[in-house]
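Read through the structures below before going on.
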Structure 1
Amino acid sequence: MRVCGVELTGSDAVVCLLNLDQGHFSLPDSKVRKLSLKKNHTRADLQEFQVSFVAFLTEHNVNRVAIKERMPKGKFAGGAISFKLEAAIQLMTGADVGVVLLPPALIKSTLSSNPLPVPFADTGLKIFQETAFTAAYVGHMAK
């Protein structure tokens, strides 16, 4: 099973692919680290983002998308644009992929009971992909 972990920040969807095969995790090769929404945020721009996201998922044979949920209020509240991106991902057509939102409490409890099998520094991923990597891992573990 292949999961795409996603962290939504501003106009970007930071992505990380994580594969689980016969109990072993691997990081599939991908040059794409993030997908961005154009600055105008029009309906056409959102549709273009959605098409790009579906193409990315299809190209990499992704089975599930795991998105780190953002809070609607408070200190760590997500911005309006990131909620548009989330909706575009949840409503995508053209890919037979399940989408799951991961609340921070679920991420914390899953990592507590199933710690990451490898330190993030040893993955070879970019530092800004750490949250997406964690989301992909929790997306595998919290079924």
Structure 2
Amino acid sequence: MKMTILRTNSENQDFVLLIQHLDSYLKITDGDEHAFYNQFNNIDVIKNVVVVYADKKPVGCGAIKKFDKNTVEVKRMFVSSYFRNQGFAQKVLQELEIWAKELGYKKCVLETGKRQLEAVKFYHKCGYHVLSNYGQYKEMENSICFEKKI
């Protein structure tokens, strides 16, 4: 299986399709809190998107968005269930970190849900450390926030 990475933007149709799958998944895992979280996930404000392909089929994505002058926020990380645990998410995250560095950023932050156990484990494995919930996630018990210096 040939893995390829594409840097693009939020208008990319493969990205849009993957985000529809991600939102369907999150609707289930977030439960009653889905509407709260969903309001912070508009892709029209995202300029830096990575899509990963397996044999030309889009299977995963992620994005970065400016958080402050030294930091980007990792957004919309997703890999189709059939392609999980095969290195696709790691490839996406590494590419986002490289891109953020190229743009002059020093750190990545992100939020995920505590119920998304695979995601929490994944970010720990990739060198991210838990930090106090920030911004809109401060009062959210289901949120867990991470950071990594790049």
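Quick note: the coordinates plus some simple rules give every number you see, no bench work behind them. This is a predicted model, so every value here is computed, not measured. Cβ atoms are built from the backbone, for glycine too; each structure is taken alone.
General observations
- Structure (1, 2) behind the derived value -1.42, -1.58 of log10 I(q)/I(0) by the Debye sum over Cα atoms at q = 0.20, 0.21 Å⁻¹: 2
- Read-out distance in nm of label points 7 Å out along Cα→Cβ at positions 116 and 132, computed value 1.5, structure in 1, 2: 1
- FRET efficiency 1/(1 + (r/R0)^6) of positions 4 and 20 (r between Cβ atoms, R0 = 25 Å, to 0.05) - structure with the largest value, from 1, 2: 1
- Read-out volume of the Cα convex hull per residue in Å³, for residues 12-51 alone, computed value 77, structure in 1, 2: 1
- Highest-scoring entry among 1, 2, by relative contact order in percent (Cα under 8 Å, 6 or more apart), is 1.
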